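Every number in this text was worked out from the coordinates using simple rules, so none of it is lab data. It should be emphasised that the depicted structure is a prediction, and the values quoted were computed from it without experimental measurement. Cβ atoms are built from the backbone, for glycine too; each structure is taken alone.
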Structure P
Amino acid sequence: MKQEMLEIGQIVNTFGVKGMVKIVPYTDDIKRFDNLKEIYIVRKNKKDKYEIEEVKYHKNMVLVKLKGIDTMNDAELLKQSMVQIERKDAIDLDEDTYFIVDLIGLKVVTDDNIELGNIVDIYNTGSNDIYVVKDELGKQVLLPAIADVILNIDMENKVITVHLIKGLV
């Protein structure tokens, strides 16, 4: 079952005195905020929907003015909150591109049919993603998300087939 809410950033600070918040984006396309009309702010196990009034960009950060958040003190209360959207509002992905949340938990097997474990996390290094795979004993393997290593992602069967190149394990 696909997760219906997707995290797209975290509010890390306020900006200015009129209630803008500064968001670290969790998206490859920072300008995707231009197309959003509303977001959800998740804090202390509470999720609130906010209408977006304005979006600006500053040093790889997203500055957002939310309806009803009109002072620096209002914005201060949102610091460290996660920013989510509904999956229906997500951008369309290119073929063979996936949301991280959809890859977490997938089983990873080698092309020799050896089970390595499941994806527990994904890091972006700039040049490529790194898939963190852990088995039931806690042994961890880091796999670069490159064509030589990731052979197939089968979302229907929830399995990723990989080729272990020399030096990976």
Structure Q
Amino acid sequence: MRKIKNPWIGKEGYNCFACAPHNENGLKMEFFEEGDEVVSIWKPQPFCQGWVDTLHGGIQAALLDETCAWAVMRKLQTTGVTSKMEIRYLHAISTKDSYLTLRARIMEQKRNIVVLEACIYDSREKVCTKAVCTYFAFSKEKAREEMGFRSCEVEEEQRLF
């Protein structure tokens, strides 16, 4: 896996609830590229619970939505907006779990409509939540002019030996 560089770092006003590293109340997600997928490893926090020790469904939706957005940024080199999201909550997720793995990949693209699939896996690799997200991708010109988006790159691969 190669870490994806956050293209918004340094942009004035950037305070995304999901991925801004400096947002005190945020999720502080980071992303990696692995083949055709974008991956995030995230540790559940007690402040994200709905029911006792259970990850709130809205937080799960935010995690999945953000992972899909980063898949669009990295794989298509543009930005856009979510137009529809269908979620299946299959198993409860404990806020005491050591980590979750989120994975998103593009299933199809027709012009500026992108359909993605995303899943949340618990630390035992059980699929807990699935989503199909329909995304409206901006033209690269609109992403650059209106969002200030230039590119979404990965860090150099690090070798251990």
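Assorted remarks:
- Origin of the derived value 2.6 (distance in nm of label points 7 Å out along Cα→Cβ at positions 64 and 112; candidates P, Q): Q
- Winner on distance in nm of label points 7 Å out along Cα→Cβ at positions 40 and 152 once structures P, Q are ranked, highest first: P
- Of the structures P, Q, the one that 17.8 was derived from, the read-out being Kirkwood radius over Cα pairs in Å: P
- Computed over structures P, Q, distance in nm of label points 7 Å out along Cα→Cβ at positions 120 and 144 reaches its largest value in Q.
- Source structure (of P, Q) for relative contact order in percent (Cα under 8 Å, 6 or more apart), computed value 25: Q
- Computed -5500 for helix-only ellipticity at 222 nm (-39500 (n - 2.57) for each DSSP H run of 4 or more, over all residues; to 500) - originating structure among P, Q: Q
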